[in-house]
Structure 1
Amino acid sequence: MQAQGSLSRRAFLGAMALGGAAAAMGAAGCSPKSEAPASPTSSQDKPDVNAAAEPTAAPAATSNDWLGTEPATPDTFAEEMDVDVVVVGLGWAGVCATRAACEEGASVVVFEKGENFGLTSKNAHAFGSKLWLEHYPESEKYWDRTAIINAVMKGCLNRNSDAIMSKWLNTNGEAFDWFFGAALENPEVVFTSSAEGNKLPKDATGIKETSWPYPANYNPLEEYWPCFPGTACVAPNATPFFEANIAKAEQAAGDKLRIMRFTPAIKLLHDNGHVTGVIAQDADGNFYKATARKGVVLATGDFFSNLAMVNAFLSRRFDEDGIKNIYSVMDAQGNQCNVGDGHRMGAWAGAMMQLDGCNMTHAIGGGTYTVGTLPALVLNKRGQRFMNEDIQGQQFTERLYEQKDKTVFQLYDASFFDHMDDMPYGHGKHPEVKFETVQKEAEEGKLLTSDTIEGLVDQMDIDKDAALASIKRYNELCTKGDDEDYGKVSKRMIGLTTPPFFCDTYIGDGSMKGVGNLVTMSGLESDEECHVYNENLDVIPGLYAAGNVQGNRFSVVYPEVLQGHSIAMAMTFGYIAGKNAAAGK
């Protein structure tokens, strides 16, 4: 069997030439009842869908035809269905759309490309949640609506949708409490709190703040790149929370809900600009036709594993040898599911792709549990300091990818840990980390250390003379308390003066061990009600989008103003899309 997540250039092009058939694309649902899902013919051929999210190379493709040709409509079907709503995809957005539509009284069929759920991040921002504030009341003082919307819009250069952002701010608290409240009806699900030190029992299913404690002197309103606290992290992953919400959907809909897994959608049914249903194909090659009386919700995720689409819409991340990303959900053939199926199906039905999309690729921590992306000195392989290091993880990554060999070195000393109260909060940052923890990581060989600066530099793959000169210059600026080169605030200008000295290496390899390619965020032109637009910017009747296939949520650069913002958007707009599709509005 071919390696998981791989597809040769010739195979991909052959599939494209054959009209983009299901072998080269796919999209998404097994019944929650007794119905068995379509599955590979032998256990030997079945992918390990529970495997860890090791990065795999994306399928290769040319850059001149990301769309291909829409598959022909089959002459016969194994089954034809008439329902109110069809949901394509069963991740954060799809689960929420399914439950919301069912609770509005709709009959629903879901097509899921993988075996179970589309699992990605575990973090969702809680802005507006009453439930969250019962456990983390400290978050409320940071929730300045005006500051948040302006920071997000500024971070996206005002190329994203103000209306989508405003709708999210107004609805997220309601959707958050609705979604997480379902799981919390189970007394075994733990929602810890700040009063309990943000600690979950070992192996517990539960919710905690993703970054705790907040730095004592942190005020996002004083930050150039603010990040506003209040982010739920689920443990061990999102599966039990998805299961609780699907159980709610079953309770509301009964036998009017059907979920078909390993059965990707391959095309939308559309007539005179109106989307009327979906055609799907199971692992045995059988076709299914689902006519949607009220609407189709695309919740198919991203396209990081489609090299042609990355080249067309996110060329800064293009690599002709393949793109590593952390996506681990596989289809019945063992290929990655995130290849832009919903984007392509939507485009075949007349939808317009967002013009200024972006991706989420942010620094995680160099493969170690150290200071993360806190603003220590950063040098490239030429030994140059090249930026103000006081930025969020995504901006850190954007600069890293511009450096030689996509590699940078982060340097700090023992005194760095005396300044944690003045550190920022945000993506990939660990202001809670202790000196002893980092020292232990260094002793285990996970990062470089030395009692002298020269001894540290000697261990680095770097221009030694230039690096020593850059460190000397940085120390001089720290002594002055004025970053005359790049403008970092004085309280975070911490020189390398106190041994031991440490170096953590960041490599832009797309894995969670360094700088992780998480998801693409370039979707179909959409609005705050999850409608999808054609190239004339008219609404396509019958079609809705939520999650990473929904365009205009973010643009140019993922701003990272809120940790878990993308997942919270998927949750909230899945909720909105399901309601609107069920109402046909």
Structure 2
Amino acid sequence: MMRTKTILDYGARADDDTNDTTPAVRTALAELQGTTGGRILFPKGRYHFWPERATERYLFISNNDESLKRIAFPLFGLHNIEVDGGGSEFVFHGSIIPFAVWDSHEVRLQNFTVDWERTFHSEVDVVEVRAEAEESHASVDLRIPVAYPYVVQNERLLFLGEDGETCALQNALEFDPVRRETAFRVHDSYSLRNTHQARELAPNLVRLTGRFGTIPTPGNLLAIVHTGRICPGIAIGDSSDIEICDVTLHHAGAMGVIAQRTRNLRLTRVQVTPAAHKGRLISTTADATHFVNCSGQIELTDCLFEGQMDDATNVHGVYARISRVVGRQQIEVELVHGQQVGIDITQPGDAVEFVNRHDLLTYHQADVTSVERLNRKYSLLTFSGNLPDSVVPGDAVASTGWTADVTIRGCTSRRNRARGFLLSTPGRVLIEDNYFHSPGAAILIAGDANYWFESGAVRDVTIRGNHFDNCNFGVWGRATIDVLPEIERDRRGSAMYHRGITLDANTFTAFDMRLLKAHCVDGLTITNNRIRASDQYPKGAEVLEPFEATDCRNVTIADNTISSEPAFVTNTEVVAAR
């Protein structure tokens, strides 16, 4: 039977706003090192965590920003561990990661809520707008609530962290406070960080002048992110058999849950949702969940993802670019994207695939015998056999073993920036009985070896029994479902990157009839879907085919209905099987 320890035995005090729980957690976890495991229980209450006495470790977390992290719950090298919050609220202060699970196995996190005293973003009200003569330029008067302290220095709007440090504006995005979602068809305003001028008109009233992605509307809200991706809520690496259950993340200064090189992850009733009782519309400042080079099973069940400033989930591998061919059996590879440096993409004993950067097609596989990391960016890979002459710098490699099967069932994705589920894994994927109200594509199946370097040609994807409710009302998609690998246009006719995608028995409620756009798929089946017209947003562009498949093979589209009439696909380039 698992041994249980209460955190109160280590000096923590519930509902004491001056008590730092961090040292108590550190002591409790230290006692579990080298044991057969145990359970740490928090009697229900409110617990505070500050970074001053937190464990410190330099972490490379994929798709987030590398840095020296302070960690409240450092679960390093542990086995058979359970942290049970007992329904408690965990409140974090400053630059601190709540949970880092590294080199650990059979870990269960459950029954708690995560929030920050001062968020890594600010939500401000648009009071008045004056358009400038120059395109996209405007002067916008903003009322800034006291929950989001700021200063104006040298005509720049700077936000203040809890300890008084200044944070520069990174991005601003307009939200509709009534619908509690991004305003219709608005763009990000990344340009403001370099172009804006600020003037304080009165306390908590600031005039911001600059170039906006979309000029905002009075009465709406601007969500302003003013830090990088530095403090995810739960970060997991090089671990296995991780379960997160009945956990609510009201906020994080990056992603909610990020896992890399981990086998078997299960999230049940995880909620990434704004603290509405505090008047917030925004939850995390990046993706709700994200999984990189994971294996085994990834299961998301009955989860809620809303209000985050990026996608609901993203499952993918990593392409490393070949920077040099060193010898017949050795290459040097480069991690190109700045938020992927420092992670391990392969290890001795793995098989890797070699991919043409123009069409993403695999032209060789080889077994790795050694990996020598030169630094955070470059590594030398040695293989068991000679490499063909077709291996050239600029192409990419990816591990074929670190891939996962994915099941997402009964989840809700809504009211966030960007998209819903991004899926790039050759494992079996089942997306079933979910609800989507995404401003971009509800589902994106992509793959690229030129910018994000996110790998994973799909082989078996079933999208069944979901409700897609007026998706793609923003600017982050071309259709409700996008299957759009980054393949050069003149290569698409012969580059069947994805395979085996089935879209069956779903309901689409749509103001815009662009429901699916796909290319470079061999085996696309779209059947028994029901489509209902909606007037919830301005009508989208007229389209002849709600399901558009170009440069695809073996496409079946049948028994779909719009209202009571069959939906057909016309004027598409469907390539017959060879």
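Values in this text are rule-based calculations from the coordinates and carry no lab data. Because the structure is a prediction, the values reported are computed rather than measured. Cβ atoms are built from the backbone, for glycine too; each structure is taken alone.
Which structure, out of 1, 2, was mean count of other Cβ atoms within 10 Å over residues 162-169 derived from, given a value of 18.6? Working shown, then result.
On the way: 1: 18.6; 2: 14.2.
Only structure 1 yields this read-out.
Looking just at FRET efficiency 1/(1 + (r/R0)^6) of positions 290 and 306 (r between Cβ atoms, R0 = 25 Å, to 0.05), which of the labels 1, 2 belongs to the structure with the highest value?
On the way: 1: 0.55; 2: 0.95.
Largest value of FRET efficiency 1/(1 + (r/R0)^6) of positions 290 and 306 (r between Cβ atoms, R0 = 25 Å, to 0.05): 2.
Suppose mean count of other Cβ atoms within 10 Å over residues 130-137 works out to 17.6; of 1, 2, which structure was it derived from? Don't skip to the answer; put the middle values down first.
Working: 1: 17.6; 2: 11.5.
Derived from 1, not from the others.
From 1, 2, which structure was helix-only ellipticity at 222 nm (-39500 (n - 2.57) for each DSSP H run of 4 or more, over all residues; to 500) = -500 calculated on?
Details: 1: -8000; 2: -500.
Label of the originating structure: 2.
One of 1, 2 was used to compute semi-axes √(5λ) of the Cα gyration tensor in Å, and the result was 36, 33, 24. Which label is that?
Details: 1: 42, 26, 21; 2: 36, 33, 24.
The correct label is 2.
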